[in-house]
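We did not get these values from a lab; they are worked out from the coordinates using the rules stated. It should be emphasised that the depicted structure is a prediction, and the values quoted were computed from it without experimental measurement. Cβ atoms are built from the backbone, for glycine too; each structure is taken alone.
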Structure 1
């Protein structure tokens, strides 16, 4: 009996000594050194997009518009997957808020309420979480019950945000530890959002290595980086940081997928998952889940006994509804397929391995319905007022004409609101903005302006985009837009600006040009200066034309080869913020555009 007690005491002492030395007891090694399979379920950048959106894709060989996503549909997909996969780890890679009236009206409470029933294990901060400053973020996090991680966002002890998140977490799965590090994008958060001066940021790469090392010192050899650093920055992290196995990214809104998805016209930017090798010559896999509640990622990962990824299987879930479709007939007229044609579309969708038919989770749908009804009521709330004259906009006023030689004053006003909002955020010393007239859908009339009015003027959900351009490129961008608008291709391409003005001919001169003079306002002195062909300027615009759409060919080439920045700030939101800070604004009566008409061109005689 004494021998038994002696050996029991000896074993306990040995276990304590081994543990204190940082070594693993033999009894636990069997578990800790065994292979481990987990399934990571993830989304990112839902940006307060809680309802389905209409997207084009090719279905059964025909271009078809369908309803994609919706947040209750995301919840349903996550719940179904969690019930069917092994060891689920459910993550949100940031930018939950900002983007629709749901955020404008509810300040993050609607998003938080739905996230709370989504089953997330962890959420990391995105740059747009700071759009309403420290106070706005705190309100959002006060509602949110999901644990928050961010290793490179460090509030001072005196900050109201201090202690509201941790740099990393450790999950226990089948007796094994899996580390999860949170990360935010630095430059975009500082330059294009509104963090307080009491919040400090550290470099993404240095921070990732620091905490990977810290987790390894704790004996953790399976590490996930939950990073709102964007695809390109996370590709760099994958190649420069050792110890990280999986990177779940957000911020860049990239759809990771496969060739079959590309053939369907979906904007796939990288393979799901995308493989790299770390400096330690170990595999690192990066994935991102598109945007706006349209996608749920499913990544099955097998770690070997040393914590190295030995097998991986990615399954993207694009959430497509089977209830509504739109196509064009031979004459180009839109119609909604019904009967046999609709059934064939649904059957084709069901055969696509990357498509999951979107179904709403009932609990989430009921919760969203409460906010939706309140949104409809609050949409009529006044955000400001405009005095003075009507600012013409919409289709009849897109191009200056003999009846309205000043053109779309409403578009000029929108460009001014864009410039004001970007400058209020300290966004990179922006010089000027350009807005295409087709993006402004109606006159802006004197009187009270409501939330609904703002989204009526600017209904497309375009986001504000920043890019550096040379003076010579500025001129060519305007030439492209003028050609596209005045040659009859699309009148909506006609450009208006803030901080920039130009004089042009409706007809081409002998050199094939339309511009006569272009000036940019010096942001320090306020003086108007001729554009310097060799000077670099910071230009703001909307993401639609920044992508080369509506005839902005040169601009599209620039953004495809040179680093630009989509702020993901909605144009309607900037319009609203401008009116809130200018509650009784006097309408513009002048234009930044002078267009000389060709008297022989009847198109201009409106």
Structure 2
């Protein structure tokens, strides 16, 4: 016997009340909240269970919440037991167990890592029935529980009112997702996509969406997502081959008025055995659509990549496992590195990354922007925990893009590189939460630059690379001065040279100019090129923060005859007094020519390794580019109010 309801877990962070239903309160959900009650599954039906006996009965039905996009994405869990157990961990106690506690845990992939969300099993109901998502088998509760965990992750149920199937698929798989638009698509492209869908129909989640309803298309709705549950070839009486798509509507009821509807006249083209084979497979809400009708009625298809092992993804294009993954977090900061698109001369200021490809590889470079809370979105407090409604109308997306250049070596001219055509790049800056570029890359080094469309647009992002071969990913150090809004910003580019050295006792640790051994310090030569406007020298010691030496440096003009003696000339720039800091720097205006920088510790014979960064600023040539801005994404949310 399960314990009485009074002793079951009640989640204080996501309580059974209006605050867990509503965020802004600007959707059709608001007027219904007073009628919603919260019931546990054993109060809704006599024999609740997590999953139905027949997997086909796990198909989701949408209630009064406009989250068809999430319900369609959940079909990915039908295709992979590995994913199902990743998202919905096995061995959780259920209603039949003696130790049942009324508590469930789900996992979602959020911004580079899997996060756990724990909930109780109290579910929103109207008239003693679930009012949000439910399964075809209404005694199976895995979907409404997963929906509740997803709502808690976003702060409230209302945050799920509208969204993108592709975003939910990323959250449920941690993998790659592609979306293909059929609007204005060439016939060859459609055929290529069809071939790919046929190959992967048993291994991938596939969804289709209506973004522009066509007159006479029946009750498909606008901005609505559907699940593609099967694709099959059929044979007519005349021996003609047809391609039919089985499409499931999350409303869970018939809505298709096309010629292949359940009572449509096209079934007469097949003999009775063939037509019965198709019709007998249909569940509530499913309908068959012939190939030409499919392209006519639906505007786009979304398809997830197969997950073959934990966090290992398979390419849908080559079948190769993308077993090598690297990721780095980054930020665009106004006045520092938010350089905007290639339409701006400040484009090279954007964050820059090195990708090293060690062998010929299929590579996917992904850019995932962190959801931002929009104006007026509520930051809700549940028992001291801050929750944010990040998706749907609470999310303010930014238009982002990504470009890749191949370079011969790590010491390269940044200005010349970004002026050249990239080996790969986004055709326009888009509002996608995650975008990726697919490349076949030869061994070598590649420069990766993510950007926002507008300059000085701030945001956080995750840079992720998946490859069939070994790779390394690192960020280029940025040593450019912080520009203040009040400063006169001179268009230009900072080129940084990094050199490493070491102070050794009785060898190269000469101390400051107060000591006669000063001349033993390393002397590093650098060049200020023509048209430079500014030079910044940064000295960084490789020590623990609590074991820093006092460090500083002097910059000298290099003698024409090459006979450098630091005691015989005065420095033209200095970073003194010596400071007990991990890093010290000095920016100066220096005329073009050859210079020598001498880094030193204050006292002689203090040993340490160090790096010197020489950043020179030169006037920048404009980049010949006309970057375009993609359209604002159209979220799907169509609802069907329960009667």
Structure 3
């Protein structure tokens, strides 16, 4: 047993060789040379200085540039579309409005469908299958268009918001929807002569769109909204009023219901008499508001390119004509104002007379004998008017014509209104034929609008108002109230009331019988004037017109109708213009709820 244990004990003792090997792996410490420490120190200092320098460069030199780049990434900018304010009539019915439309641009080199790898470019045929149903364009046509070039292909114009939303929901990369406003005129041609239109570049070309351009541009600002890293909007750096919503609307004085009726009645009469054009005006004499300003032929501002440019103007505001017999009540009022004649005076109508070597005769060349001024208007006696106005001094006569503004532009908001033409004071006083022809409404010219203004003066107790078609801007759905009574006093009220009574006799007994309405007192005067061009009267060319005032006991409205160059032997103011005025008056009585002037005798037959 003892012999076996000795070897085991020997094996447990570490060998001398292994111990020596372990001790040989120990490295003895040695001092580091100072030069090496300095090198390490300098390297660390250089790195630290570089970091400090870089930080200083970023913070002090590049800070503005980096801040601007960051703000561009963080800021969402929304540019204004250049929208315009709506236009409505006196009842709030839309006349002009901006609607959002979209253009669709395609970039085939970026075509990619939802779920595709980011670098995959789809062929145009894959996109066409999804896009064609929404554009209502055959897939074959779209495919041809998409193969023309690799980017910037316009596939659609005037897309409505619903269609644009459906296209956007497809999620196709490479399709770009460009939003823009488009001016729409819901009433089509009804107010084209007044409102005008915008061309394809949204530049106003006529009417209120042009004259009130700066007022109709909507208040819009470029919005710059900053967002945080998670997309949360940050309220700082917002310009004042950036979220202000401009909901102003320009309100007109015109009434769509009356305007539509007037346009239809005019168009039918112009067609029946094969005339060149026609116009109708209805004015509130107390404040100058126009309820109707209609003309025909006209155009559709939604498709202005399909019509001749000559239709883009309102001739009742911009064209001059000789008013003829419709000016006779104005002349009689001037003579009464200056007491050159008296209400109960009479004149001797011999049918024809010579003035300065020129013959003047009545339209029917008949003599009417000794007649009063009511009869002068009833039979529209030219000779009787010359006899009456001879009592007024020529210089005073011309002064009154100038004071009435015949030769000045009317004070109105109507675009394009022009001044009339009046002979010089010297011509008027030295040539006897001038005051004679002026007495029955010829030898000078004015616009239909100016004639309506002057008849409004007769109806407004001698106060001259400014005709206008706008009430101003209102917010939201609110409507502006009617303007208060106004006007410059030019004639005595008793003078105008006398003339209105004479005009009432024209409707009761004269050429204005066609507008008689049971229960209502209406005054009026017809006119059939020769048409002049460059100072020379055109053979057979004439303008037939009629002007009415109602109700006579408390005048409120003037109704004017004119038809240019009607054809036919029986074309007169009473046959051409009066029927249109009758339709307008009947509608006006209903729309404005005008009470009858007197009880209606239902058993009495109506005069025709």
Note to self: Out of 1, 2, 3, which has the highest value for distance in nm of label points 7 Å out along Cα→Cβ at positions 363 and 435?
What the structure shows: 1
Note to self: To test your reading of the models, identify which of 1, 2, 3 gives 16, 34, 19, 14, 7, 4, 3, 2, 1, 0 for P(r) over Cα pairs in 20 Å bins from 0, in percent when calculated.
What the structure shows: 3
Notebook entry, point to check: Computing P(r) over Cα pairs in 10 Å bins from 0, in percent, for residues 187-530 alone gives 4, 18, 22, 21, 17, 10, 4, 3, 2, 1, 0 for which of 1, 2, 3?
Noted result: 2
Margin query: As an exercise: distance in nm of label points 7 Å out along Cα→Cβ at positions 131 and 195, calculated from one structure in 1, 2, 3, equals 1.8. Which structure is it?
Written below: 1
